[in-house]
Structure P
Amino acid sequence: MTLEEMAKQLGVSKSTVSRALSGKGRIGAETKKKIIAYAAEQGMFLPAAAGKDGGKRNIGVVFPSDIYINGNPYFQDCLLGICETASMMEYNVLLTTGTATDITEIQKLVEQEKVDGLILTRSLVGDKALKYLTDADFPVGITGVCDLDKVIQVDTDNKAAVEKLMSILIGEGFRKFALIVEDLTYHVNRSRYDGFFNALLKNGIPEKEQVIYTGNLRVEQLDSMLHNLMARKVECVICGDDVVCTRIMSKLQSEGYRIPRDIAIASLYDSQNLNCFTPAVTAVKVLSRQVGSMVAKQVIHCLQGKEYERRVVIDHEILLRKSTKRKIGE
């Protein structure tokens, strides 16, 4: 539960909730008591939680190093949820980065005993960091899924979300798709990829007629990709995430194509990156802030020896917008 959600339930402002839980700033005694009692019922506030030195305990959050290049809002939203929940449960958050091959910074946090638990914000196939942490029996959670039972996993059912979106589009009459999804070593991309093909199978759409692009999408590829999409008479482009969608949408519009009259487009992740486009882009909305909040709560409960959930699935929403409307005026 976030500060905003708690404030809404209690009928107070977010700042009032924050002051009550942090003990900073003026607030009425009765209001403070009410907020703390409610937070305690939700398992979100434990005033006695403290480290060996009597201060707050620490959890580490690991960002992929490439987010500083792509500027993916998902990770910032997750971090906001993590930080809000950690603060309410009296834990500090320490940030670091890692790659598929370099987990040096993660090892430092663990071996120098700087954190009590870790949260990874990207899950990889054959994840080196997860193997290191589970082999060491170190408490760890991810905003994603993996095949390791020891790991706390919180995510949206991306495969089901893609199946649902595709089934809706197929119901609208689309038959020829292009799927553009990048690195399939990311569990999220693999889930989306599988969901795409599951939807084709369930709806009797031939796989061989679809256009598939995987791997890193480079700027120099866009011209030839766009030519191929049109030559193959693709009706709808399914972009693996908002970053891919931004590149494809921008290229289509710069070349003068009318969306959706000439070609439709949808994103398998919605973010503010897509807000600048007209028409508005059909997308899958993931509650990434709630994902961050939930994984922090489960990891901290694990650290405190309380009951916690190993796997939590957060709801998603399909946002049908004008970028996939087949008839003008719809």
Structure Q
Amino acid sequence: MPQNSRQKGWWLWSKNPVALMLWPISLLFCLLVLIRIQLYRWQFLKSEKISVPVIVVGNISLGGNGKTPFVVSLVQLLQQRGFQPGILTRGYKSDHEQETTILSQSATSDRAGDEANMLSELCGCPLGIGANRVKSASTLIQQFPQIDMLVMDDGLQHYALQRDIEIIVQREQSYGNGFCIPAGPLREPRSRLQQVDLVVDRDGSELSEQFGFCWNLNHPEQQCELADFKDQNVNALAGIGFPELFFGALRQQGLNLVSSRSFSDHETFTLQDIMTFNQAPLLVTHKDAVKLRSFATDNIWVVPLELTLSDDLQYQLLSLLESKLDG
């Protein structure tokens, strides 16, 4: 069971009495999901096709599968191969999800949300942000006609926008007890895995992750290697799907992590959240850093995670893209 799930949604991760009590509702949820999918297939519900290919990167479970780092690597691969991709994302918990926000040239905005701002900084390509992906896609293409492909970060269940390629990024632990919501963490039955174009194991050999150069949140021009913190006591903070994965990775690097604090995914931080830490280095993820800038102090260091796609996975992705485009 992920550590941060013990307080919120703890029943999702085992077949305990609470999960079993909710299981009948879970069956009804699954039935409604399957009916909704079929209504889109029968065109009773409208699904719109846009003028460029759409790649959806998503999953069938609640957050914490590492979709966004994979999207960064995928977009960078496409850029290296001469494509000019754009990105679609919901802007979850930005308080402006029902509007359309456009970012470009690595810009950030309080209206965009943490993941969108991070994607903008790392990829530098145009982003369309909002719950209505069709509207975001249309607006983005209209403003940036050079876009020849869209990558949608999350949105596997957003069937209102037709997609050409479906990719699932999974972590086996994220399936929990195997039940659908509300008894478990699944948003769709596991049979959905058989219907997508590619399933990528986030913890498998197809992907490798390493920490890049750390940078100071208050003075971004100051950089160092993570190993430079080995002789110091350090603190860590994380508001991501599974914070313990971040803390564990820091410990594996030989750091003396004296204090760590978990927050819920997409947490909105306050000054009090960081005042509890002393002046020792406070290590945070890039996703959290975009929300901590207004509280930046000299002891906060951003630890970027770089995800490398294996040669075999790159070949699979490019072959899939070529076959879909030619088709």
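Quick note: the coordinates plus some simple rules give every number you see, no bench work behind them. The model shown is predicted, which means the values in this text are computed figures rather than measured ones. Cβ atoms are built from the backbone, for glycine too; each structure is taken alone.
If Rg and Dmax of the Cα atoms in Å comes out at 22.0, 69 when worked out from the coordinates, which of P, Q was used? The correct label is P.
Calculated for structures P, Q, distance in nm of label points 7 Å out along Cα→Cβ at positions 142 and 222 is largest in Q. Look at mean count of other Cβ atoms within 10 Å over residues 78-85 for each of P, Q: the largest one is in P. One of P, Q was used to calculate distance in nm of label points 7 Å out along Cα→Cβ at positions 182 and 270, giving 2.7; which? The read-out was computed on structure Q.
Assign the value 5.7, calculated as distance in nm of label points 7 Å out along Cα→Cβ at positions 134 and 278, to the correct structure from P, Q. Matching structure: Q.
Taking FRET efficiency 1/(1 + (r/R0)^6) of positions 230 and 286 (r between Cβ atoms, R0 = 35 Å, to 0.05) as the criterion, the top-ranked structure out of P, Q is Q, with the highest value. Figure out for me which of the structures P, Q the number -12500 belongs to, where helix-only ellipticity at 222 nm (-39500 (n - 2.57) for each DSSP H run of 4 or more, over all residues; to 500) was derived from the coordinates. Attributed to the structure labelled P.
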